[in-house]
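Multiple structures follow.
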Structure I
Amino acid sequence: MAQVQLVGVSKRFGSTIAVQALDLDIADGEFFTLLGGSGCGKSTTLHLIAGLETPSSGHILFDSEEVTARSPRERNVAVVFQNYALYPHKTVAGNLAFPLLIGGRVPKAEIEAQVREMARLLRIEDLLERKPRELSGGQQQRVALGRALIRRPQVFLLDEPLSNLDARLRVTLRREIKTLHQAVRTTLIYVTHDQEEAMVLSDRIAVMHAGRVRQCGSPREIYHTPADLTVAELVGSPPLNCLDVEVREQRFALPGGGELAIPPAQAERFANLPRRMRLGIRPEHVQVTSSSGLGRGRVQQVEHLGKETYVFLECEEYGLTMRAAADCVLQPGQVVDWTWRWEHVLCFDPHDGRNLHYVSRSGVQGPKVSF
């Protein structure tokens with residue numbers, strides 16, 4: 001295991017800047033996830049940590065020791081990619097044993113013992129004599145995980161390892177990855193574009209966009225107190241509702257001419273903010289009410305997902321998405337009154353996207369960012 005630090009790390013490919021002045025401090029034994037969309041720099045960051053790419057500037061340290069110029073083998077890291085890359089001519093046992101056979105330093109009896117222990121941990125004992133072509137996608141992924149872990153790396157790196165699997169199998173395997181990490185406690189750095197994976201698996205998440213980390217924190221912190229609009233829109237499903245408003249004497253003027261009176265209990269929270277803002281409210285905090293609400297909307301669409309229902313409302317010149325209970329009986333065309341939970345309303349600067357209420361753990365107001 002190792003503490004991993006990136007200090008001012010940047011990576012350029014010609015005129016393209018893939019990673020910009022990245023600072024990360026990943027604790028020994030932590031499950032740390034790099035989350036972001038395509039082209040955000042998350043896989044490049046993983047390759048830099050692995051030694052598969054060399055930074056254009058900056059430093060990479062394991063346990064406070066410089067490793068920037070070291071090869072992947074010298075860093076003692078293991079990487080699992082989304083395509084598994086198993087040796088097709090070898091059995092599962094042969095694939096698991098391969099890292100231990102290199103150099104011929106590990107006795108045969110010890111190799112056999114470690115292969116069987118890893119197979120037991122991954123629940124693939126009955127597959128040891130099979131070839132990769134005889135395995136399902138999930139079984140192949142377990143073998144790839146085992147082959148990476150068997151030589152006890154300092155750092156375990158996973159690059160979109162579940163993206164080729166169907167939704168049900170992804171849920172099963174992500175639970176197994178979490179259990180595996182709890183068993184081995186190796187520092188694990190995980191790359192994904194799937195916010196649900198990141199939220200379920202991680203001790204901490206670094207949300208990346210345009211080569212930079214926009215926010216780093218626990219899943220709960222990332223979801224409930226996003227540093228900026230980019231983070232807020234990336235994390236959460238259905239996506240965040242956003243409304244451009246103007247503040248007028250304890251009221252919000254909405255698109256289309258409507259107004260919302262700020263409750264007295266929330267007056268202090270919304271005091272001293274810019275005249276124009278972008279409000280954000282998550283769908284689970286929007287509700288239909290039988291009494292007079294904050295506004296009125298027409299049900300445009302209803303999506304029943306079994307465990308819950310998504311309702312899409314048309315409200316004059318803006319729309320709202322609401323997450324409702326599974327037994328929701330609303331129908332398209334129905335006109336309803338809606339309200340929201342004021343304590344969960346987020347306020348963003350319309351120019352730079354900052355969460356106007358966000359304060360980092362260091363007590364510093366969140367950085368200004370473009371979006």
Structure II
Amino acid sequence: MPRPLTLNCPHCGALFQRVPLQSGQWSRCTRCDEVLETYSPFTPQAFLALVIAAFIVFLMANSFPIMTLSFQGTAQSTTFLGAVKATWQAGFWEVAILTGLFGFGFPLLKLCVLLLLFVPMSLGRLPSYFELALRSLGWIRHWCMVPVFLLGSLVAIVKLVDLAQLVVGSGLYTTAVSALFFTALIKLTPTRIRYLAIDAGLPAVPPTVESAPTPACLPKSWALLLAAAILYIPANALPVMYITTISGRQGHTILGGVIELANMGSWGIAGVVFTASVFVPIFKILLLAILLWLTQNRSAIRLRRRTRLYRLVEAIGPWSMLDVFVVILLVALGNFGQLLVIEPGAGAVAFGAVVVLTMLAAMNFDSRLAWRRAGHRRSIRWTADNVSTAV
């Protein structure tokens with residue numbers, strides 16, 4: 001008799017028997033409350049259609065202008081890749097590479113990997129590169145920031161609308177649709193695709209029990225977190241951009257941009273920028289430091305709540321890139337010779353590094369270690385008591 005399939009909880013290490021789910025049901029870890037699997041009526045063919053639609057819309061979003069700015073009889077328009085190119089030409093290749101990868105490179109690579117998986121799966125075949133594709137997808141999916149870029153575009157519109165005549169392009173609307181597709185595709189994790197192949201009768205290898213967490217992740221996370229904390233000081237002290245007009249050149253910091261938005265009366269947008277660019281980085285650094293310290297000291301205090309906070313840190317990590325996306329759009333649109341020139345500043349480089357380092361610190365930390373060092377060991381529960389039903 002074949003051994004039942006298992007569900008591995010990635011956050012506490014508990015194992016459960018995988019049971020068939022009905023509509024409106026999901027499997028939840030009874031130890032840390034992590035949702036392990038949700039019911040989905042989608043077949044590989046349905047997911048393939050979704051990925052193809054996302055691919056087409058994504059290419060359209062990067063082909064049409066996002067917005068056009070007219071100033072003193074001169075007009076400037078840009079696409080996302082045009083903004084990346086303008087930032088590169090301004091001499092800030094670090095910012096151009098980061099935003100290009102997060103807003104275009106990794107999202108495009110994710111869609112290509114999904115296409116390579118679902119095309120043969122829809123034809124009833126399992127590709128020979130199945131395991132390699134799943135490993136690649138597991139790393140790529142954390143760095144896709146199309147929804148963050150969409151919000152950054154909206155912030156840029158608010159900043160520019162009073163500066164000159166602004167016309168929103170079709171690229172912004174297709175970016176909004178593309179962001180919806182990428183949000184829907186978040187549920188396509190490597191584990192979900194593996195079970196989808198198994199349920200379709202394909203010869204996919206059942207998931208193996210993950211190796212025990214190692215304390216070696218702690219010094220790596222500490223080092224990354226310390227580097228992020230150090231860089232956070234110049235990220236806020238140095239200007240993220242410079243605006244040059246006929247009246248002179250002025251630098252703008254992140255907090256200065258928040259104050260400027262508030263003075264314009266855009267309190268909602270100012271709150272969003274403050275949350276994403278000021279509060280979230282500080283929150284991530286402090287919270288990760290507390291989680292690492294408690295784990296290092298084998299603390300068993302509120303393990304379930306700590307696991308929820310770690311999941312929150314993972315979820316909000318990419319949104320701090322908001323201000324960096326705003327900067328590259330303003331740089332691409334604000335180029336009117338002696339009348340108006342917007343250039344990136346060193347603060348944008350430091351802030352982009354803070355975002356990357358905090359995300360890497362969270363990814364290197366294994367939350368299962370907190371449970372293991374507190375005395376909890378892996379346990380296999382061959383029951384269906386972890387299945388919940390929507391009410």
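Every read-out reported here was derived from the displayed coordinates using simple, explicitly stated rules and does not represent laboratory data. Because the structure is a prediction, the values reported are computed rather than measured. Cβ atoms are built from the backbone, for glycine too; each structure is taken alone.
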Ranked on FRET efficiency 1/(1 + (r/R0)^6) of positions 182 and 270 (r between Cβ atoms, R0 = 25 Å, to 0.05), which label among I, II comes first with the largest value? II
If you rank structures I, II by relative contact order in percent (Cα under 8 Å, 6 or more apart), which sits at the top with the largest value? II
Top of I, II by Cα Rg over 2.2 N^0.38 Å, largest first: I
Ranked on distance in nm of label points 7 Å out along Cα→Cβ at positions 102 and 302, which label among I, II comes first with the largest value? I
If mean count of other Cβ atoms within 10 Å over residues 78-85 computes to 18.2, which of I, II did it come from? I
Please state which of the structures I, II yields 20.1, 67 when Rg and Dmax of the Cα atoms in Å, for residues 6-197 alone is computed from it. II
Once FRET efficiency 1/(1 + (r/R0)^6) of positions 230 and 246 (r between Cβ atoms, R0 = 25 Å, to 0.05) is calculated for every structure in I, II, which label goes with the largest value? I
Origin of the derived value -17000 (helix-only ellipticity at 222 nm (-39500 (n - 2.57) for each DSSP H run of 4 or more, over all residues; to 500); candidates I, II): II
